[in-house]
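Each reported figure results from applying straightforward, stated rules to the coordinates on display, with no laboratory input. Model, not experiment: these values are computed from the prediction. Cβ atoms are built from the backbone, for glycine too; each structure is taken alone.
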Structure I
Amino acid sequence: MIFIGRVLDEAKKEWDQGKEPTRDDGCYVSPVAYDVIQFINGIVTSAHITVRDPHKAQKITSNLTDFMQRYQNFHEDIIKQNKPHSKAFIKANLSCVEQFRDFLVDRDLFPKNVRENCLRGLTEMKQSAHTYLLTPVHKILKPHYKKVGTSDWLKKNTFEKLLNSTEEELQELQGLTQSCHQELITQLQQEMTVEYVRRLLKGEVKLKDKDRQLMAYMTVKENAERLHNLFARMGSKQDWLKEILTKMAEVLKLQDIPAIQMQIVSLGSAYPDLSEKHVSALLKLKTNLSKADRKITKTTLSDTLKESRADPGTQKFFSKVEVR
């Protein structure tokens with residue numbers, strides 16, 4: 001298995017020399033996954049033919065675990081060093097991670113422990129790459145996030161600035177293959193929506209009457225639509241994120257307590273990780289609601305969730321929103 005070690009050594013050599021990975025149709029690419037996959041495929045096929053024993057062929061592939069550990073260490077080192085060409089290398093690595101992941105899913109080729117170990121490492125590589133690429137984006141957007149849920153936020157130009165900055169930062173995320181780019185911007189959209197809700201639920205803005213609550217409803221609804229449209233243009237299909245904000249906006253608009261209860265139950269049924277803390281923070285924005293009204297609404301949600309069984313496939317959202 002000396003060959004696959006050389007493939008990685010060659011990639012390290014280019015990294016050390018400060019070279020950027022080559023581009024193919026505007027996307028950063030690396031030969032690491034292709035070369036290793038071709039080599040392993042060839043060895044396993046040859047072993048099948050020669051020894052007529054797929055178990056022996058599978059033993060050969062266990063060396064892949066060691067390679068993956070070395071590859072992951074290299075990947076993390078690129079991030080740690082944070083050199084001018086780090087982002088380009090990480091974008092190329094994401095394409096390799098995807099190729100390796102697809103290759104490993106072929107259960108007939110690998111022992112279970114090899115497949116699981118390698119897939120775990122690849123998942124960690126993808127997560128660290130996403131964090132590395134998205135952290136600078138959130139840093140740029142932070143001053144705009146701070147306006148959400150304040151009195152300034154009810155003015156249209158505040159969210160406009162957040163959208164404009166987001167659009168500019170999305171350009172920095174170019175250079176990925178289409179599928180890798182889609183996964184990355186999907187994560188960004190989710191993280192931005194989580195941050196939006198977190199800021200809103202901090203309760204800095206006080207919605208004292210029907211007019212202010214209607215204004216907040218229109219603001220959240222419009223923000224949800226525009227954020228969705230921005231990411232949809234980039235290929236995102238996360239309609240559910242817009243739905244969450246729209247449902248929350250409805251709660252801000254409604255004045256009738258039974259209607260508010262029904263809307264909260266609707267939100268909690270769709271997203272069972274909605275907690276009483278989240279509901280309390282949302283209802284406290286409506287300062288004309290009494291403590292008793294808030295309590296009965298929370299109790300209604302709690303009773304409903306106890307009676308219903310959550311679908312295991314339900315998207316998690318509110319568990320990512322920290323509320324104090």
Structure II
Amino acid sequence: MPANVDSMFSVREMPWHREGTVLDQHPTTWEEARPLAGLDWDVITETVYELVTVDAHGQPHYAPVEGWQRFAHSKTGKTLWISRDSYELIGMAEMGEIMHVVLKQPNLLWETGGSIDGGRQVWCLVLLDEPIQLPGDSSFTLPYMALTNRFGQAGGCTLRATAVRIVCGNTFRAAELEGERTGATYSFIHKRNWREHLEDARLAVTGARQEFKDYQEWATELLGIRVTPPQRELFVREFIPMPPEGLVTDRVARNVEEARKAVRGILASPTTEPVAHTAYGLVQAAGEYLDHVRRSRSWETKLNRTLIKPEPLKAQALKLVREVVLA
């Protein structure tokens with residue numbers, strides 16, 4: 001498969017790489033979802049050997065390496081990882097055990113699941129079936145809960161709240177980065193006592209739901225604040241300010257006007273126009289500009305701004321909206 005995906009399933013939507021099994025209905029149990037994701041195999045442990053000598057007949061002799069173990073794919077035999085023997089793997093069956101705790105919460109459905117890089121990375125994604133409908137906004141905000149597991153490098157089995165729909169290696173990593181940025185994660189270390197933390201994982205789901213409910217309240221408040229056309233234009237000009245006269249070149253002035261025009265275009269776009277007359281619309285337009293329209297020197301710069309590091313200008317935009325409305 002492309003995108004480094006070995007196998008996967010997806011509900012309703014065909015992934016961009018157009019591979020995997022597309023389902024009409026959500027699986028409701030791990031027993032049903034696991035084979036659909038191509039995860040109906042196990043990670044097996046084997047002794048690690050080292051070459052100690054070669055006899056007079058040219059025959060090599062090996063001896064076990066104490067304190068180390070090899071993790072392998074039960075179907076392919078491929079080595080996934082070599083680690084200390086204190087490392088007790090959380091495998092596919094155990095992922096189901098973790099998600100069983102998560103699925104005790106109401107309205108959770110299996111959305112996607114699969115394997116990447118020969119089984120070194122696996123995931124399952126559930127949809128928190130509580131879509132947030134904001135007044136005046138025709139789109140839904142759909143929070144997901146992802147369980148990602150790495151066998152091929154150091155790392156844990158991590159539960160995270162995310163808005164990223166995982167379907168490939170890039171979105172797998174994007175969900176990890178988003179979780180690191182927001183802090184809405186819980187990681188199980190591959191140790192023998194990981195089951196002691198199952199309740200903490202359940203609470204992580206509760207926290208994620210509360211986080212989205214808090215967002216809904218915040219967005220609803222902003223949707224109730226009306227913005228006049230002059231206030232909207234004032235916001236655009238203050239959000240992308242022109243440097244003082246005498247310090248601005250013609251080139252800088254053109255860049256400022258182009259940026260302002262881009263923000264105005266977002267406000268007039270089909271996705272933002274229905275809420276452009278509200279404080280919420282101004283904040284959303286600012287976010288879309290900062291994440292997707294503003295020029296980036298490189299792909300890494302854009303990735304840092306949108307996923308890894310909090311964007312201070314977004315907080316500034318919210319502050320500016322309130323100042324403009326009160327002006």
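Out of I, II, which structure matches 66, 36, 25 when Cα extents along the principal axes in Å, for residues 111-270 alone is calculated?
II
Who wins on mean projected area of the Cα convex hull in nm² among I, II, i.e. which is largest?
For this comparison of mean projected area of the Cα convex hull in nm², the top structure is II.
Consider the structures I, II: one of them gives 0.65 for FRET efficiency 1/(1 + (r/R0)^6) of positions 7 and 207 (r between Cβ atoms, R0 = 35 Å, to 0.05) as calculated from the coordinates. Say which.
Source structure for this number: II.
Here helix-only ellipticity at 222 nm (-39500 (n - 2.57) for each DSSP H run of 4 or more, over all residues; to 500) has been calculated and equals -11500, so which of I, II was it run on?
Working: I: -24500; II: -11500.
The structure behind it is II.
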